[in-house]
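Before anything else, here is the set of structures, which you'll find just below.
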Structure I
Amino acid sequence: MSDKLTIPDEVVISKIYFIRDQKVMLDSDLAELYEVETRVLNQQVKRNIDRFPDDFMFQLTEVEGETLKSQNESPGWGGRRKLPYVFTEHGVLMLSSVLNSKKAIAVNIQIMRIFTKLRAMLTDNLSIKLDIEEIKKKLSNHSKNIELVFTYLDELIEKKDNEKPRKGIGYKADRD
């Protein structure tokens, strides 16, 4: 892949959003990366709509659109009349089959690599969280056990402090 075709990973990562519990990319961001107009990208998708089921692509609701705008501090969608479409990882992959430019293919490969890295990071993060939870449970059990030991020690100390003198057992020698 030519250096002219690559885009910094940070730029691509900044265009990945988490909507409806999925990592997605906006049609306008993808069009920008592919160096085509958003209208052209959406036309190609509509011409090949069978390739884009709901789990590959969906249109944002008004609430999602407003939330996304406010998060990005963006004044709007650049004069759009319709809410944007977003593409899941599989939808982005499918875009390479409907956009046949070298740029689209190169950018798609890069996006797929980034999605893979993100997935690996999330998996590593989940693994770390599970390990931390396991340590917390062990510490909690240790704390309970230590507390129990101290309770027993307190009871023994209290018993020793309140001990009554014992009567001796055995023979007493008469001393007169």
Structure II
Amino acid sequence: MGKAWTFGENMNTDEIIPGRFNITIDPLELAKNVFCEVKPEYAKNVQPGDVIVGGQNFGCGSSREHAPIAIKGSQAKCIIAPSYARIFFRNAINIGLPILECPEAVADIDEGSEVDVNLTTGQITNVTKGSIYQARALPDFVLKIADAGGIVNFLKEHDIEELMQNAE
């Protein structure tokens, strides 16, 4: 369970982490400046397990992986939004940052609400209001990528030929 941090629609990657900080790909370094221009208190106050709640088209803008890496480095448990920019969605999965789509939960969750998220089932509970929502659960392979810390680590841990045979 964690605290909700809410953001509006069309949150772009430069608002998530301004380009001037993209001189590293170290998650902890990037996390020091995540959301620095739109919610400067986030980086100093976020706690492991907190949840980011965004609006439509979350992560639009440039295709840099720095934005999801910065969020992951902040130790947020996941992002909940009605929709994501396509490249952000893919980058988030590739680096092992869980993301859920659930417009109903986004509409109900306020800044600071206590939120519990079950990534395996996709169940989102707004503990503050006593509301329960069902997001589409993340596919098993996406959970495995997240558990491994990203696609690169996942592939290092698994035999690529075996994965390809199982996909057929």
**OP:** Give the label, chosen from I, II, of the structure having the highest value of distance in nm of label points 7 Å out along Cα→Cβ at positions 89 and 121.
**Re:** II
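Given that semi-axes √(5λ) of the Cα gyration tensor in Å, derived from a single structure, equals 24, 21, 14, which label among I, II identifies that structure? It would help to have the intermediate numbers written out before the result.
Details: I: 72, 18, 13; II: 24, 21, 14.
For semi-axes √(5λ) of the Cα gyration tensor in Å, the value 24, 21, 14 is produced by structure II.
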**OP:** Out of I, II, choose the structure whose coordinates give P(r) over Cα pairs in 10 Å bins from 0, in percent, for residues 81-144 alone equal to 18, 27, 20, 15, 12, 6, 1 when calculated.
**Re:** I
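Given a value of -20000 for helix-only ellipticity at 222 nm (-39500 (n - 2.57) for each DSSP H run of 4 or more, over all residues; to 500), point me to the structure among I, II it was derived from.
Details: I: -20000; II: -9000.
Among I, II, the structure yielding -20000 for helix-only ellipticity at 222 nm (-39500 (n - 2.57) for each DSSP H run of 4 or more, over all residues; to 500) is I.
As an exercise: mean count of other Cβ atoms within 10 Å over residues 137-144, calculated from one structure in I, II, equals 14.2. Which structure is it?
On the way: I: 10.0; II: 14.2.
Checking each candidate, the match is II.
Where a number appears in this text, it was derived from the coordinates with a stated rule and is not lab data. The shown structure was predicted, so the numbers you read here are calculated from the model rather than taken from an experiment. Cβ atoms are built from the backbone, for glycine too; each structure is taken alone.
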